[in-house]
Structure 1
Amino acid sequence: MGFMTRLFGRNDTVKRDASLIYTKLMQQSRNPHFYGKGRFPDSYDGRIDVLTLHMTVVLEALRSFDEQGQRLSQALFDQMKDDFEIALREEGISDTGVAKRIKPMIRLFYTRVKDYTEALPNEGIRSVAASPYHGTDGELANEFLNQLQTYSVSFRQSLSEKSLGEIASARFVFPPL
C-alpha cells in the first residue's frame, strides 16, 4: 500500500502540511531573541535545541488527533530528518557519511524531545533547557528561563485550542518571547 499511496499522491497533502509546519517552526527557531548572552548559544546545539523545543510542542499537540495526527507527526519528523540530511550533503558529506552522522543526530533529537515532553506538563522547561546536556553549559539567565517557560506553556496552550486543520495549515501564532 505504501508504494501505491506514493504513486497516486495520497500522502502529498500530509507532506505539504508537514513542510508548512516545519518551515514555520524553522523560521521561529531562528528568531534572534532565542540566542545570545544568557540565552541559547548560537551554535549547532543551541539551534537544534530551540527547534526541538518547538517540534516537541507541535508533536504533543498532534497526539490528540489520533491516526491523522500520527500521520502528520511522522511526516513532520520525516521533513526534519530530510532537512538534516540535505544540510549534511550540502557540507559535502557522502551518502555513507550522512548515514553515520544522521543516526546520532536523530538519537539526540529523540532524547531532547523526551526531556521536553516530560517537562511540559510540569512546567519544567526551565530545568531542561538549563541543563548542560542541552548545550547551554548552564549559562542561561534566570530571566530568559522564566520567559522560555512562559513561552512554551503559552505555545502549548494555544495549539491545544486549534483544530488539526489549523495546525496542519500552520495557522498558529507564536507567543511573544
Structure 2
Amino acid sequence: MKELLIVDGYNVIHGWTPLKSRAQEDLEWAREELVAILEDYAGFCGTDVLLVFDAHLSAAAERSVETKGPLTIVYTRADETADQYIERFVQEQKDAQTGLQISVATSDGTEQSLVLGMGAARVPARELGQVIEAAKARRRGLADAVKARTPLESRVEKHVIDKLEAIRRGPVEE
C-alpha cells in the first residue's frame, strides 16, 4: 500500500523548537529548512510527502504547487487555510478509494480528530520530528556499515591478487 504523509507546514514549524525560534526572525528560512528536511526524509524513506502552507502568510492569491521528487509543496489560495486543504484532500482520497495510507502531521487537536475520523493517521509535530531523527540515524548507520566493510584485497591471498593483476595488464611485450 502506498504511503502519503501530509504535513501542515506552519503548524510543524511552530511545533519544532529549532524552527520555531528561527521562524520568529526569518519565516522564509524556516519554510526552506522544513522543505529540505522533508525532501531528505521522503527520499530516504520512499514515502511521498505533501507539505501544505497557508497562503495568508505569503503574497500569492492563487494556489501554487511545486514538486521536488517525492515531495509536493502546496501554498493554498488566499481564502483557504492549510487545514481546509488537508481535510478536503483526505476526504477526496477516501471517497476515491485510492488505497493510500495517509498520515497527517499536525499538532492541531481539532485537525487531528477530523482526519482521524476520515481514516487517516495522525502524527503530532513533535512525533514527526522523532520519526525524522530516527530515519537520519538509520541512514547514518547504513553509511557507517558501508564504510566499515573491508576491501576485497584484505580477504584475498597475495598470490591471487598478483595473478589477477597480471591478467588485467595483459601479456608483457618484450
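Just so you know, all these numbers are worked out from the coordinates, no wet-lab data involved. Note that the structure is a prediction, hence the values are computed from the model and not measured. Cβ atoms are built from the backbone, for glycine too; each structure is taken alone.
Observations
- Of the structures 1, 2, the one that 19.4 was derived from, the read-out being mean count of other Cβ atoms within 10 Å over residues 83-90: 2
- Look at distance in nm of label points 7 Å out along Cα→Cβ at positions 43 and 115 for each of 1, 2: the largest one is in 2.
- Test item: helix-only ellipticity at 222 nm (-39500 (n - 2.57) for each DSSP H run of 4 or more, over all residues; to 500) calculated as -16500, pick one of 1, 2: 2
- With relative contact order in percent (Cα under 8 Å, 6 or more apart) derived as 22, matching label from 1, 2: 2
- At a computed 1, 8, 16, 20, 20, 16, 11, 5, 2, 1, 0 (P(r) over Cα pairs in 5 Å bins from 0, in percent), which of 1, 2: 1
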